[in-house]
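Colleague: In what follows, structures are represented as structure tokens.
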Structure I
């Protein structure tokens with residue numbers, strides 16, 4: 001079990017690493033990609049291109065009325081992120097779970113900040129793929145959210161299997 005001070009240091013460290021990586025890369029994208037230049041690397045498997053997304057994942061909901069976008073893309077996620085931070089600080093005892101959940105939250109709050117200060121738009125600039133098989137254009141916050149969610153699912157499966165094997169060993 002982590003001491004409270006150590007947990008706070010862990011939460012804020014993980015948060016700021018994810019959050020600032022996203023902020024810095026978005027500022028670089030605005031500075032160097034906004035003039036519509038694309039940069040292609042590794043035989044076009046990585047493409048840097050500037051976009052502003054008014055919707056959620058892959059632009060979903062971009063045509064929603066402003067009140068609905070405000071509610072679904074700013075207010076609700078902000079409440080969930082803040083509650084998640086409180087949960088990690090005061091309730092969650094598993095260090096790995098804290099790291100994973102805070103990674104997801106940092107990505108969420110970084111994108112919420114974009115929406116608040118950029119007229120409801122999120123800056124996206126990363127595209128991955130091979131040939132016609134490509135991701136949508138995304139950002140570092142999206143990767144924190146996505147990889148964090150995948151890691152959380154896999155970690156929960158691992159913990160469940162570990163608990164089941166321990167319980168079966170005790171019977």
Structure II
């Protein structure tokens with residue numbers, strides 16, 4: 001079994017815990033209180049260092065996609081949902097219904113939404129880019145203010161417009 005390492009990055013939207021092995025990133029999560037502190041070995045593997053550097057570039061507006069090995073446990077369906085999330089272009093959004101349709105079955109909209117919420121690799125797997133069918137901001141495990149900030153950040157960089165919501 002590989003060692004699990006973690007570090008923290010103080011981003012413009014709050015502290016982010018970055019976790020993983022020497023091989024891949026397994027977690028990118030917002031930390032709101034000390035109860036969410038990590039297990040594992042504090043420190044930075046090369047992968048965690050690369051992730052931190054790429055996050056800095058993302059928040060500075062110099063990076064639109066991530067080039068990191070990632071891994072999270074999940075069912076075949078969950079893996080399919082997370083793969084579809086990776087296909088959403090920077091600065092764009094889709095609805096939960098659009099996501100279900102991309103999976104080939106509009107009836108899985110609730111299951112897709114639930115899986116979206118179980119994503120443990122925020123930002124890199126861009127679950128923040130999924131919004132309501134009526135274009136409203138709905139659901140984000142990192143908090144609605146963070147979702148709004150992330151979407152506005154991307155939208156502004158792509159379109160030169162300050163606000164989306």
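Colleague: Could you tell me which structure in I, II was used to calculate helix-only ellipticity at 222 nm (-39500 (n - 2.57) for each DSSP H run of 4 or more, over all residues; to 500) as -21000?
Modeller: Clearly, the read-out refers to I.
Colleague: One of I, II was used to compute volume of the Cα convex hull per residue in Å³, and the answer was 157. Which one was it?
Modeller: I
Colleague: Please state which of the structures I, II yields 15.0 when mean count of other Cβ atoms within 10 Å over residues 65-72 is computed from it.
Modeller: The correct label is II.
Colleague: Tell me which structure, out of I, II, gives 2.0 once distance in nm of label points 7 Å out along Cα→Cβ at positions 49 and 73 is calculated.
Modeller: Label of the source structure: I.
Colleague: On to the next question. Distance in nm of label points 7 Å out along Cα→Cβ at positions 89 and 121 computed as 2.3: which structure among I, II?
Modeller: II
Colleague: One of I, II was used to compute relative contact order in percent (Cα under 8 Å, 6 or more apart), and the result was 19. Which label is that?
Modeller: Going label by label, the one that fits is II.
Taken together, the values in this text are just the output of simple stated rules run on the coordinates, not laboratory data. The structure presented is a predicted model; accordingly, all values stated were derived computationally and were not measured. Cβ atoms are built from the backbone, for glycine too; each structure is taken alone.
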